[in-house]
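In what follows, structures are represented as structure tokens.
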Structure I
Amino acid sequence: MMKFNNLYKKILVSICIMGMTTSYAQQRPNVIVIYSDDQGAIDLNCYGAKDLLTPNIDKFAASGTMFTQFYASPVCSPSRASLLTGLNPQRAGLPGNASETNGDVGLPNDRYTLAELFKSVGYNTAHIGKWHLGYKTEMRPNAQGFDYSFGHMVGCIDNYSHYFYWNGPNKHDLYRNGKEVFYPGQYFPDLMVKEAGEFMEKSQQSPFFMYFAINMPHYPYQGDPKWLEYYNKKGVPYPRNLYAAFMTSLDDKIGDLLQKVNALGLTNNTIIIFQSDNGYSTEERAHFGGGSAGVYRGAKASLFEGGIRVPSIISWPAKVPKGQVRNQFAVNTDWFPTLAEYCNIKLPRNDLDGKSLVSVINSAAAETMHPEGYCWEFKKMWVARKGKWKLMGNPVDTSNKGALNDNDILFLVDLEADPSESTNVATSHPDIVNELKTQYQNWGKTNKKK
């Protein structure tokens, strides 16, 4: 597997910057990737939710193209690593969550990131929000291609104290460019919008890439009190009421961010992507639920659809079709080559797991960019997907929507006939099982496992 060591990355970035004219850089679009956190597969009005208010994101979706079969990883860190590298979590070097106690577990510094790609052609780059990709200096945002960074390094924080509470000792976790900063009592999502606005204001002389990794609706559920009151009056039951209030608060913050983009006159030449990192949480700290995957089985930390199928939207008034829906299979690794193509940047390597989605975005009739299928692996679970068929090995259902027994160690579904993954048809299709099992085994031979 080709790797980029730290020195090579710095040399590559320097050469590309020196060889590029300022006028050429300014012709390229700005890019904002908004990454929500632990959001259910249908938890937007535009994705089918009937009990949530999400007008800002719905309006944004209407301005661009939505995906209905878009996939990520089942937990936070692998999903973010894949987004930023265009590689599956195993090849990115982070198949599980970065550890709060083991500093060696994080995104290796020799992986080439989206931030480094954009920086190589003169973009200003910023990380705003959650990181959760490692805590050593060489794993942090400023060492991974981001000129500017503001946010928390671990998986979650209290939104007012900015402390990480987990088994103790509790620790404060808010940093700007590697230096600890303190804003006690200030709502972290508001701080994110403020920091993002200031970064965009300062970046108008050259294009910018901003990774806006908002930590909502990840627990702790701390929505605006007005929205909690609203949902309580509507009779929304616990814990959906807590989650719903946080989701609509998320929608408010996305609205504030998009309003700032528009106020700066940047909307027409800014590519904006909105996506969740994985499915909704059923963990104790998430009150054992609150989010929804609709008909889909599974939740965060599961390879059933509810754990890995996520809302995903792209808007760019200059080129992306408006008010469109795409049903083709796509994966978050696809954003890396897609953005490179849109921004006319040569890819640093030709063996990415992601494929450019430009043709799919342009046409509802285009074929999926992954006709050969796709594989996932998380802990002891694995998936081989090809077309309508999905084979799971050692499945775990964190949504508890159905029973699993010893006969379900290999679990085959036809997603077109059974999107809820309620029936294991492995015994009826042994040929498909063998084909997909072989696909997974071949994938394992060429993917680094840790």
Structure II
Amino acid sequence: MITVNEKFRDKSVCIMGLGYVGLTLATVMADVGFDVTGVEIRDDVLEKLNKGEPHFFEPSLPDHLRRLIRAGKIKFFNKVPASCNSTVYIITVGTPLGPDGKSRLDVIENVAIEVAKHLKDGDMVILRSTVKLKVTRKVVMPLLEKAGVRFDLAFCPERTIEGHALIELRQLPQIVGGINSESAVRAAQLFQFVTPSVVRVSDVETAEMIKLIDNAHRDVFLAYGNEVARMCDAAGISAAEVISRGKLGYPRTNVAWPGPVGGPCLEKDPHILAEGLRELGIESEITLAARRVNERQPSEVIGKLAELTRKIQGFSRNPVISLLGIAFKGRPATDDLRGTMARPIFIELQKHFSTAHFRGYDPMVSRDEILKFGLDPQNDLSDAFSDASIVLILNNHPQFAGMPIEKLAEKMAKPAVVYDFWNNFISEDLYLPAGVKYVGLGSIWKSGLLDK
């Protein structure tokens, strides 16, 4: 492993914002020899970090963090300390959408203003937060220029997935776009200590676009799988069979497996991309159409599920409904609730089943977080299935694919439905108790419980 030596001019870095992106980057950079100053304004997060306790789940992160704190390679503050001697400032704050559906720039602006107060002549600023096109050049750069000193500026997007971040930071190519060639070369030199592959692009706008296109492309790819599920529902056939059999031994077809699509990136980055392009007079039609497919899935599915249960004779008027998988994804495992599709699904369930008692279970999410979500937290799968009239599998955690569903279904109220957004099982192969029906996403009509 190539490590930073004492003579490297940018050995000291300051990372602004210690959410998922900032903290994992800070840890890896400290691991390879950088002296890292981490700035985080949330007092509760800062308190945990100073004890070596991350505020989210990431494999092996606590061990790395505690070791680096003991070694003095990483220190945490609620503002840039007066003693900070960093020559590089990396901005990693979140960029959520506002109530109007547009990307919020106030957090980026506030951090840029704060960094400008501490800029010394010759320092470098790297923007890593996901932003719409031209924010680096037209928003961040003018704010930094108010410092009245010469500085380098680059956009170097984050590209990792939760659950693999510490590994991927050391392996994935790092995109580097500079405001000028000197900035690009300098940022590339910095990241060469982190990953063996650095990809320099023409300018900051190209780097901004790469980040947005990466996530929008994934959203489009996954949306088509969900569109196939809608088609198959309408046709009365199984989406799982169409997709799995269609690609079997046939390399030119690779339709995505259908399922809820959300999370802290995919729920917003297509909108951020579309917003920036709209300002240039371009409407990103395919991108937005795909996002709409993914966003309307909860209302469509839960509406059909409600119709199904109304047709089941004897179905409870006050059902117990259990939601399995509250985090936004299950592979790789995470406890992150940002952008989770469990939220809009839960909202739709409340509309259609207003007298229901709602439970929640997730092997990664704490009972307190599930309670704050508005669900009655369950200790395990057995508790979640017990006396439930509906069980919904919302994310793709391996525990759900491997659970003994036939045995668990015996604990359910009768009649009952297991609705699986991830098609973990083949309904024809299951021997469920009388009165319990398994339905996968994209096969509700094939279940025989609804008339076409």
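Each value in this text was obtained by applying a stated rule to the coordinates, not by laboratory testing. If you're wondering where the values come from, they're calculated on a predicted model, not measured in any experiment. Cβ atoms are built from the backbone, for glycine too; each structure is taken alone.
Some points to look at:
- When mean count of other Cβ atoms within 10 Å over residues 265-272 is computed across structures I, II, the figure 23.9 traces back to II.
- At a computed 22 (relative contact order in percent (Cα under 8 Å, 6 or more apart)), which of I, II: I
- At a computed -12000 (helix-only ellipticity at 222 nm (-39500 (n - 2.57) for each DSSP H run of 4 or more, over all residues; to 500)), which of I, II: II
- A value of 39, 39, 32 for Cα extents along the principal axes in Å, for residues 73-192 alone, calculated from one of I, II, originates in structure II.
- Ranked by FRET efficiency 1/(1 + (r/R0)^6) of positions 201 and 393 (r between Cβ atoms, R0 = 41 Å, to 0.05), structures I, II are led by II, which has the greatest value.
- A value of -0.28, -0.36, -0.54, -0.76 for log10 I(q)/I(0) by the Debye sum over Cα atoms at q = 0.08, 0.09, 0.11, 0.13 Å⁻¹, for residues 185-344 alone, calculated from one of I, II, originates in structure I.
- At a computed 1.09 (Rg/Rh (Cα atoms, Kirkwood Rh), for residues 337-424 alone), which of I, II: I
- Structures compared: I, II; top value of Cα Rg over 2.2 N^0.38 Å, i.e. the largest, recorded for II.
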